[in-house]
1. Among the shown structures 1, 2, from which was the value -23500 of helix-only ellipticity at 222 nm (-39500 (n - 2.57) for each DSSP H run of 4 or more, over all residues; to 500) calculated?
2. Matching task: 1.6 is the computed value of distance in nm of label points 7 Å out along Cα→Cβ at positions 47 and 79. Pick the structure from 1, 2.
3. FRET efficiency 1/(1 + (r/R0)^6) of positions 63 and 103 (r between Cβ atoms, R0 = 30 Å, to 0.05) computed as 0.75: which structure among 1, 2?
4. For structures 1, 2, calculate Rg/Rh (Cα atoms, Kirkwood Rh) and state which one comes out highest.
5. Ranked by distance in nm of label points 7 Å out along Cα→Cβ at positions 111 and 159, which of 1, 2 sits at the highest value?
6. Determine which structure produced the value 2.3 for distance in nm of label points 7 Å out along Cα→Cβ at positions 151 and 167, calculated from the coordinates; the candidates are 1, 2.
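Every number here is computed from the coordinates shown, using simple stated rules; none is lab data. This is a predicted model, so every value here is computed, not measured. Cβ atoms are built from the backbone, for glycine too; each structure is taken alone.
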Structure 1
Amino acid sequence: MRDAFGEIIAAKALQVPPALMRFHAEPPERSFGVVRVEGGNRWAQLLARLAGFPPPMPQTRFRLDVTPQGNGHVWRRVFGKHQTRSVLRYDARRGRALERFGPVELELSVLMQQGTLKVSVEKARLFGFPLPKALCPESASMEYETQQGHLGFDISASLPRVGLLVRYTGHIALPELNLRR
């Protein structure tokens, strides 16, 4: 079952690198890799903690568990001993991905640019209420294929007037997938 990004890739007929196509066409239940996490100032780190994001840490082990749930997937990211959980689903009407972190729901758009899948936050809701643009998180997130054929990522979130909340960079090694199922 494709994940939300796989649905967008298919709907827009995006030409993505093989590692991204493999991953989003049928996300593996469990993937492993390495990650480095950066954080912002003390206020930003407090807000990041409240949102469930990991604290800053040097390069560490990373695990991603993706589990189908209803019409989407639960993504559980394990940064060393810290876990972040979100639910990601595709909204065909809007042609966007919706990702929920607790009471916060983000509406995400996707585009391909120079072999990189770029993800941007278009709208945000808190407890179902739309946030004004001045309070909407910003993202400069991307996925790409590494030279080793891994799925590389550079994910960040910031808030206007607050700055960087979290940025994590790294890669996951993709297991061999049985695409003939």
Structure 2
Amino acid sequence: MQRTRAAILDAAARVLGRRTDAGMTEIAEEAGVGRATLYRHFPTRESLLRAVAQTGITELMEAFDAAHLDDLPADRAIARIIAIFLREGAKYAAVIRQADEYCDPADMERTVKPVRGAIDRGIRDQVLRDDLRGDAVFAMFSAMVERALWLTVDGAMPPEEATEAAVAIFLNGARRPEQPAH
């Protein structure tokens, strides 16, 4: 029963990642189950989307925990956060856009806490600028990571390249690095 539920959630994440308006029949086919089985586990599309979102949040939190972000210098923690979002988030991109609708606000806050912590630590440790409000830095960081995620989901960039670009731009800016004098 748990294996079937997990297979449905995994299939739903894949199918919805390709096409956000995919139907329950298409998800059932991808999962290798009948529609009746899908509806037994998830009686409505909304209940399925909520479960996919919850699974995504759980996997994201597990990845953050495994990364030991508090043990890293702020810049390395930020780089690791970006990599985790692009690796884990790509699978759940379909529900990320609708996170406010399908995710429990307390769960959303739990996923934001390590990110805010790394940014606040970066400001405190003078790795990041301290002349900008922390919430503004967080908002800009979030927007940039989300855009990098969509670049990977749309196939414009592989996740590693998008991670590298996002880390470089966030930590060093988009300004061309100074060339060494000859």
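1. Working through the options, I get structure 2.
2. Source structure for this number: 1.
3. Derived from 1, not from the others.
4. 2
5. 1
6. Corresponding structure: 1.
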